[in-house]
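Down below are the structures I want you to see.
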Structure 1
Amino acid sequence: MPKLKPETLEARREHILDAAERCFARSGFHRCTMADICGEAAISAGALYVHFESKEALIAGIVERNRAQLSDELADLANAPDFTAALAALGEHYAVEEPQYKRILNLEIAAEATRNEKIAELFQNCDRFVIDSFTELIERATREGRINPVGDARKMAQTICIIGEGMFWRRAVDPAFNGRELMGSVMTAVSALLNAPKLDDDANRDGPADARVAETHS
C-alpha cells in the first residue's frame, strides 16, 4: 500500500473528528461506539484506529482542535483595531452562530468530565488555557490603553468567560433562546467591566457583530 501524504493523513484525521463530533452530539459519549463513528465517516475500523485508539482519544483530538481554533481567534482579537467590536463578534460567533450540535457536544464533554478522569483533565486544561489567554489579552489591551478594567485582569477574564459560557450553555439546552437579542446588553455589561468604549446600541440590536467589525476596517 502506498504511503499517504501528510496532508492526506491530516485531512482524514479532520474528517474523522468531524464525524465523531456529530456522533457524540447525536448519541452521547457512552451510547456512541467506534463502529458508529466508522459508519458516520464511511471508513474502516482499521482506518479509524490508525488515528485514534479510543473514544477518549477522539475527545482529546476534538478538544485540542477547538483550543487551536480559539487560540487563532484570540490572536485576531488582540490585534483588532476595535477591541470591543471584535470581542462582540467573537461572543456572537459562539453564543449565536455556533451550530447546535457543537453546543450539545460540549455539554456531553462537560458531563463526561464529571465521571471520567481523563476527560476531566482535558476539560480542565482547556479551561485554564482559555482563562490564561483572556487574562493575557486583557493585560495587553490595558497596557496599550485600549481598556481600563475595574479589577484584576484574571478575575475579569473569569467573569467574561462565565458570561460567555452562560450564553453558550443556555442556547444548547433551549434552541428557542435568542442570544442575538441579548448581545447589546451583554456587551454593555462587559464594556463597563473593562472600561472599554461601548458599541452603538442600535448596531447591537440591528445586525450581527461581524458586520460591525467589518465597518471598523473600511
Structure 2
Amino acid sequence: MFSVLSALSPTRPAARGDDLDRVLRALEGVDLGVPWSPHPHAVELALLDAVFTIRTTYGSPTTGVRGWVSACAAHAGRPCDDLARLATSGAAMRSLAENGTVTRQRLMGGALKVDAATTAARALHDLSGSPRSADDVRGLLPGRYVEARDAFASVEGLGVETFEYFLLLLGSPGRRAEAAWTRVVSAACEDDVSPEHGQSLLGAAAAALAVEPAQLAHAVWRHGKRG
C-alpha cells in the first residue's frame, strides 16, 4: 500500500518522465479544487471531519464542516491528537451540538454525528495496542487495515467510505484510495505499476500540479467515486 507520507520522502525513486507525462494527461479531468483540509497530526479532527462531512457541505473555515471542526479545535484548546480523549468527550460534544456550535445533524439510523464520532474513537482505541494518535492509526496500516476498518464501520451510520476518507485526512490512503490511484496510473502507463513506482508518480504528479500528494490522492478518489 502506498503512502502519501512516503511519497514526500527525498529518497523516493525518480518518476520516469514519459510515465509522468502520461499520468498528468490522465489527470486533466480531475477537479483539484475540491475543498481539502487534512489533519495529519490531529486524529480527533480527522475523525470529526470525516463524520461531519457525511451528506452535508464542506463550507469555509467558519461555516459548514470546516467551521464545525474549527469550533471543536477551539473548544478543546489543546492538540487534538488523542482518540481516548475524544472517546470520552460525548457529553461535551453533545453540549456543543445543543448550543449550535457544531452540527446537530443525524446519520441514517438516527444517531447524532457527534455521538457517532466519539463511538468510532472508542472502537478504534479499543483495538489491541490501544492506538491513540494519528501516528498510531497510520501504524495500523497496511497490516491491520481490515481490523481497523471493521471496528470503525461497526458504528451505526458509518461505513467503509467514511473510514477511507478518515485515512485520507490523516495522509494515509486506504485500499480504495490506493486502488483509485493505481487504476489511473496503470491505465495511463498502459501497464501494471509497482507500488514504488506508484509512490514516485504520486509525488512527482503532485509537485507538477503544485498540490500536496494527499490532496491529489483525495481528488482522484473523489473523481473515481463520481464516475
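What follows is calculated from the coordinates using simple rules that are stated; it is not laboratory data. Bear in mind that the values here come from a model prediction, so they are computed numbers and not experimental data. Cβ atoms are built from the backbone, for glycine too; each structure is taken alone.
General observations
- Source structure of the calculated read-out (FRET efficiency 1/(1 + (r/R0)^6) of positions 132 and 188 (r between Cβ atoms, R0 = 35 Å, to 0.05), 0.85) within 1, 2: 1.
- Label whose coordinates, when Cα extents along the principal axes in Å, for residues 36-163 alone is calculated, return 39, 32, 28 (choices 1, 2): 2
- Here the criterion is distance in nm of label points 7 Å out along Cα→Cβ at positions 60 and 148, and among 1, 2 the highest value is seen for 1.
- Parent structure of the calculated result 23, given that relative contact order in percent (Cα under 8 Å, 6 or more apart) is the read-out and 1, 2 the choices: 1
- Parent structure of the calculated result -24500, given that helix-only ellipticity at 222 nm (-39500 (n - 2.57) for each DSSP H run of 4 or more, over all residues; to 500) is the read-out and 1, 2 the choices: 1
- Each of 1, 2 could give FRET efficiency 1/(1 + (r/R0)^6) of positions 28 and 196 (r between Cβ atoms, R0 = 35 Å, to 0.05), but the derived value 0.90 comes from 2.
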